[in-house]
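Just so it is clear, none of the values below were taken in a lab; they were calculated from the coordinates. All values reported here derive from a predicted model rather than from experimental measurement. Cβ atoms are built from the backbone, for glycine too; each structure is taken alone.
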Structure 1
């Protein structure tokens, strides 16, 4: 997610266990593919709505193969030449399922943390500043 995209989504800064866990799961997905793998349209293109995650979920279930192999022959060929590993697919499944269980603002927050748009320390500093004011 670019930080401008985060701004367009309202710049949510939700900090809870689900967001922190999702941020770590996003990091695990990127350990396998720099492009976000089968979650590319969600993680790289900022399409975090349910219908996009459902599309990603179906692709993960098919082992990374596209729904219509004739739609984009070069992509199908690349998947046949370099198939996704079981470990990659497992990391993507866990991440996708976690994101689907979250609100849109939580998803946006988790991805924004991963992409460096905001830092959990920002929240800690703000809370510390408010405490000192009281």
Structure 2
């Protein structure tokens, strides 16, 4: 399964798991994936309390993944950071560092896609995700 999730910010500016989540099949058509990525990227970040407990902040992500803990989520999870810069969407594959480490971006493998072309966005996202481990 592919989970696309927005990023919200605490009232102190710290990025946290967002409330907008899309769950897609791993064999999704690139154009459909690209459309969903563009929707998530266009969604405004919500502001949440800085002292929000992690289990509360992560609950929507765990529910989407069908797990109940960070340990279960991290087993086999892959991560792809996405950022927007004018007409480009940038993708950064990550390495799974395990339950205590989270994810580390692989700075040697940035890829970009034309933000005006959902099929290109989806294709490059899938290629980048294949480089994550």
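Ranked by Cα Rg over 2.2 N^0.38 Å, structures 1, 2 are topped by 1, which has the highest value.
Given a value of -10000 for helix-only ellipticity at 222 nm (-39500 (n - 2.57) for each DSSP H run of 4 or more, over all residues; to 500), calculated from one of 1, 2, which structure does it belong to? Walk me through the intermediate numbers first.
On the way: 1: -19000; 2: -10000.
Label of the originating structure: 2.
If mean count of other Cβ atoms within 10 Å over residues 2-9 computes to 17.2, which of 1, 2 did it come from? Let's see the in-between values first.
On the way: 1: 14.2; 2: 17.2.
Going label by label, the one that fits is 2.
When Cα Rg over 2.2 N^0.38 Å, for residues 26-97 alone is computed for each of 1, 2, the one that comes out at 1.01 is 1.
Match the computed value 4.1 of distance in nm of label points 7 Å out along Cα→Cβ at positions 10 and 114 to one of the structures 1, 2, and report its label. Mind showing how you got there, number by number?
Values: 1: 2.1; 2: 4.1.
Answer for the origin of the read-out: 2.
Here relative contact order in percent (Cα under 8 Å, 6 or more apart) was derived from just one of the structures 1, 2, and that gives 41; the source is 1. To test your reading of the models, identify which of 1, 2 gives 1.3 for distance in nm of label points 7 Å out along Cα→Cβ at positions 18 and 50 when calculated. Label of the source structure: 1.
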